[in-house]
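Quick note: the coordinates plus some simple rules give every number you see, no bench work behind them. This structure is a prediction, so every number in the text was calculated from the model and none was measured. Cβ atoms are built from the backbone, for glycine too; each structure is taken alone.
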Structure I
């Protein structure tokens, strides 16, 4: 992943990051508020050698005491030192419990021992630190005193008495909140990156280019009202989404298919917008003065009759089965040079009909009679219909639903076309988000929210198709 990918991940998952970070801060705050405040007091003890009369003896004594300091530090938490303290202060506790509150340390190459006591009572903590320092001095002198001698070569002197703490040492609320913030932030970013790594859905052009070298012909913005107004080019011709279809029409003119004029519009899976793309592209091409034939070759789930508000009686299946003539079932849509051949009667064997010689002959006849022929086909992964027709036609236009299609599904769809010997004319990204980090494609193919020179003018509706008695070859 590159830097821009991480930035996109942060933008895309900012809400998740904020929520988890706040949870981390909240957990740290809850922990701090539920902990019993502990106060710390420290007493300092100086270790020295006694009974020396010369410089040499003093130097030797200092070396001896430095070597013994670490041992004295370990003595602080022993019963020998703590039991007298318990008796002196009349504490209702054991030496083991008291040892958990006591810590001792000594800096390297120094003769000072720091005795620190932590307790919920600041006064008791100071009293314990001083009492332990005194008990340690007595214990060390008793241990180090040679047999038969009344003087110990080592003396411990308290050089700093413990002070009563005015503020608790723990919990340290600012530090805990900072740690909660850092942990929550790190955890949220990690989850966001992990989600991105595990997400196999196609999100942008780069995901597509990693799978295929076929050109990207255009991008269609996501429209939450697409089901209510599938023919956006007719209903709102000045909208950015309509402009996207016109841009697709322009880009399609630069595709070299060896003089072929027919395109199969398909997708990897259902609900990626292939039928609305085929219908709007056909309308956009007809608006440009081209003579267009739009064929609903999806005999399993035909939709163009509903989108175009046409009679869905006889159609392609009837022509291929020899039950109807092409000229009798072709319908002209509106006042444009757009002709429509609907799916017709749903047959029990769509794949056999679409792969027949009659279908190949029909494609040739339509290409000779029209400037552009568009076939709306079923998705590639569930059935083989689109791959079969794409081999006989000029090429396939694969519609890719952004955020819906996975890379594996797109790779499988393109692979099925290649295995069938069909040419991939290009890909169209559909459902591109209009907001967020993945919305860059919308800005590329459109002109913003309202479009360049956009004026909200109500377009006339009700442009219904009518059955044409004109032969398809005319």
Structure II
């Protein structure tokens, strides 16, 4: 069968010959190529019914023409008549499995089905596979430049299928052919990010951000993920010039400032955003975090206490207040607030764990501590922090078997957590397993370093090594 463009040229020739030879209207109507050209003319004039009738005459005149049926599929697809387009494309491929236009139409149709939010996940995954299979046939047979829509759609489907390397190839072709394509570059940057190549994701958007500030939000996100927090702050500022009311962009910029340890500006921007969005509790929480990190714990507590009074059912803010109370040594206030949270949300696993761990740390109400953390674990049985809390509560109670059981699981879940390794080392030491205890404490020192007293751990290691030496 003739390729689509060959068919179009043949149609032109048919019209010229019919005109030159003075052919009758009946003779012209029986020529599928003539009807094909007439259909294009009528569609361009807005006569879709006439165009479809002409295409159907062409199909009747040449029942073995895959090209005519592919053109019907394309025509119906342009009219958003997807069921009819799919039937026509299937008919074209039944006649010629290599028909590029039929594969293109089917690929785009299946991609549309996959993108529909109402499509069940399993069905959507099948549509993604079907879309890829058809669009790959289009790209495989393409000579020269490929339809940008095909490359863009194929790249998106590759991303959804979890094959970012293939997405990079497809979207790279699109960007090479259309360097200024905003959507193409955003999709390509997403593919690079999915393949863990943040440097290329950033470079892809940096090339056009000055001319196309619409990409600044995505660029800032990749810079932030790459640890380029100062650069991300500048990029988010550019993005906010376009979207000055975007709360999400303001949150991201504040977090980038916090991660860059610019706590003063983080607190300043949080207070500014709070004034602009007084019903969003995230901004005072962020301000309190920045104030606390800068050493101004008193002001941080003041901000959070005001926030929890304004939003008495906001347990996230109350947990933030608990954390600052604890760091300030105000244990009674922390416990009171945790119990208040549990009156609002009795099933709040974080609050149950926090209170249980706090009681275990103080060696108080250990049966209650075990009950609270056990209940939290029922809701999140894989939570390493909860496993650590329960193991530590059992340790404080003197039940070394249960302590080791849960702390062993906690170490498996959180091997780099210094506090967990420190607790595990204490249990092992209590059981007289000094070599294992030293190994755990060493891992604590080499871990993330959070919530530990490094000097105290080094002293425990020294004492344990002394015991081992004396045992020899």
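For which of I, II does mean count of other Cβ atoms within 10 Å over residues 119-126, calculated from the coordinates, equal 12.2? Derived from II, not from the others.
Quick check on the output: 4 is relative contact order in percent (Cα under 8 Å, 6 or more apart), derived from one of I, II. Which one produced it? It was calculated from structure II.
Of structures I, II, which gives -25000 when helix-only ellipticity at 222 nm (-39500 (n - 2.57) for each DSSP H run of 4 or more, over all residues; to 500) is computed from the coordinates? Of the structures listed, the value fits II. Thinking of I, II, which structure, once Rg and Dmax of the Cα atoms in Å is computed, gives back 33.3, 116? Of the options listed, only II reproduces it.
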